[in-house]
1. On percent of Cα pairs over 16 Å apart, for residues 114-241 alone, which of the structures labelled I, II is highest?
2. Taking mean count of other Cβ atoms within 10 Å over residues 122-129 as the criterion, which structure among I, II has the greatest value?
3. Here FRET efficiency 1/(1 + (r/R0)^6) of positions 226 and 290 (r between Cβ atoms, R0 = 35 Å, to 0.05) has been calculated and equals 1.00, so which of I, II was it run on?
4. One of I, II was used to calculate helix-only ellipticity at 222 nm (-39500 (n - 2.57) for each DSSP H run of 4 or more, over all residues; to 500), giving -10500; which?
5. So if we calculate distance in nm of label points 7 Å out along Cα→Cβ at positions 10 and 250 for every structure here (I, II), which label has the highest result?
6. So distance in nm of label points 7 Å out along Cα→Cβ at positions 146 and 162, computed for just one structure, reads 2.5; which one of I, II is that?
Structure I
């Protein structure tokens, strides 16, 4: 086959949104273990901002984007779980989803159930699989049980609104934080039991009030530097601090010795890509996500739509905390 041309968004150096360039690239045939997929909708995520800015350094130049949904156009040798014409969606390394067409590893690409639209599929894979591993695979001592309190920062974001709904379906009592009253209302509307505007209220004091002084079993924190210290103090003895992002900047180094006096608490730093390292794990997590979305227990809120050529504005909005729920690029 002759190469096909695709629009793509590339950065040649780290920096601000102005580094995002619309270019034309050539796309060939998939090799062993690969597919070629034509995207219908592309998902936007905060990790894209980290990779663009250099907080997560990349080998440059690089085509950005971690998730999308579309139709499989060609299948390489050894790929058995996908066929030409399949509707599919993914969250996957390496980056490169900001485009019309790409060749990529098939391992993390999943068939998209007919009941789930391309738009929903593109918006939910990275954030939904993140929600899945946070709630199901990041367990404190004794596990998470109905009635347990958990604290989730940035509860009105893309991952947050999914976790709010899923936690409620699991019977968990989720306390969410957000930076405005409007975002707090959104978290409550999506299943949070309580919501704290951390721009106006000390979230540690409020968490202790809500839990009768006992604290929470788990804190889920993608904010980083600004919420870290007080989050540790929100935990009950043997509680688990789950760090999975750095929206306010990376957490400063700390001495492990502080964890003992705070209740012999646990700390872990998680990434989705550790959890989806194998085909089997990816599919099991995706099946769980597809089931909870298909049942209607979790609805994917797509609040922002941008054209591919408007990706610079999309990144500005993400960084300015102007977005809620999920954002997508339409092709």
Structure II
């Protein structure tokens, strides 16, 4: 199917950046409304994705605690908890964003998509689970669960107790990609890929099986942006710019780097695993996946300035893939170009 050729952007909201309660989430979301309004006015097609770390953790813990107290309450599977978090966060996003855009008389509809993401069942992550999930257990409790389920692997979490480790495979394909294309072409804002997506594998020719795993949200956002042929991936977190020599006397903000420079900083261990490192690795993958693709990492509060080139860190491919140029928002007023 051919799709309308419009500028497309994927906006990735960090789970921690959204707060822990609906009230905190509403306050955070309102901060990004000016950016969304400007993007809509300038004709962008917009996909919003989000993390779910705090939220899916609360859901998983609630079911686990309920199951401990009453065996008739299920200990919900991780895939089910991820789906619940997509619905919960998506509901609040579309309610708040949709209402604010209607106040501004913008004829835009917004919808959340429960999103499945295929993974390789032979991904090395399944043989070396690393992502801690769920509640804390004593050593005795963890050993009892492991004895009942040989697939349950536990590890001490910073001396706070034992938590189950789950695999974190790389995303291969966004299953709802075609549907997202159609919604974008019909001038809708789409919320998709929440929490990295629900990981699934093929079970025969026509069916799928969910797997107990957590896909990194940054890699999933990069894959989503790549598959819908976005021009820009905007990763909104809690910092204004990416830093090197973090928390040292030599700390330095980065306003613009190439993918080769990003690789060099990775080899120098400049980025913390589980924090900035996956964002930088995802940025490299996306910028080098096609011509003119750019990643911007910025704070949610300064998202509009980041898109205008006045804040944030801009990452572009080091090769001729970055040759395509792209104008910033408010091009006549912006002090710096969005793309070089």
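No value in this document is a laboratory result; all are computed from the given coordinates. The shown structure was predicted, so the numbers you read here are calculated from the model rather than taken from an experiment. Cβ atoms are built from the backbone, for glycine too; each structure is taken alone.
1. Working: I: 59; II: 68.
Going through I, II one by one, percent of Cα pairs over 16 Å apart, for residues 114-241 alone peaks for structure II.
2. Numbers: I: 29.5; II: 14.6.
Structure I comes out on top.
3. On the way: I: 0.55; II: 1.00.
Of the options listed, only II reproduces it.
4. Details: I: -8500; II: -10500.
Computing helix-only ellipticity at 222 nm (-39500 (n - 2.57) for each DSSP H run of 4 or more, over all residues; to 500) on every structure in I, II gives -10500 only for II.
5. Once distance in nm of label points 7 Å out along Cα→Cβ at positions 10 and 250 is worked out for each structure, II has the highest.
6. Working: I: 2.5; II: 0.5.
Only one of I, II returns 2.5 for distance in nm of label points 7 Å out along Cα→Cβ at positions 146 and 162, namely I.
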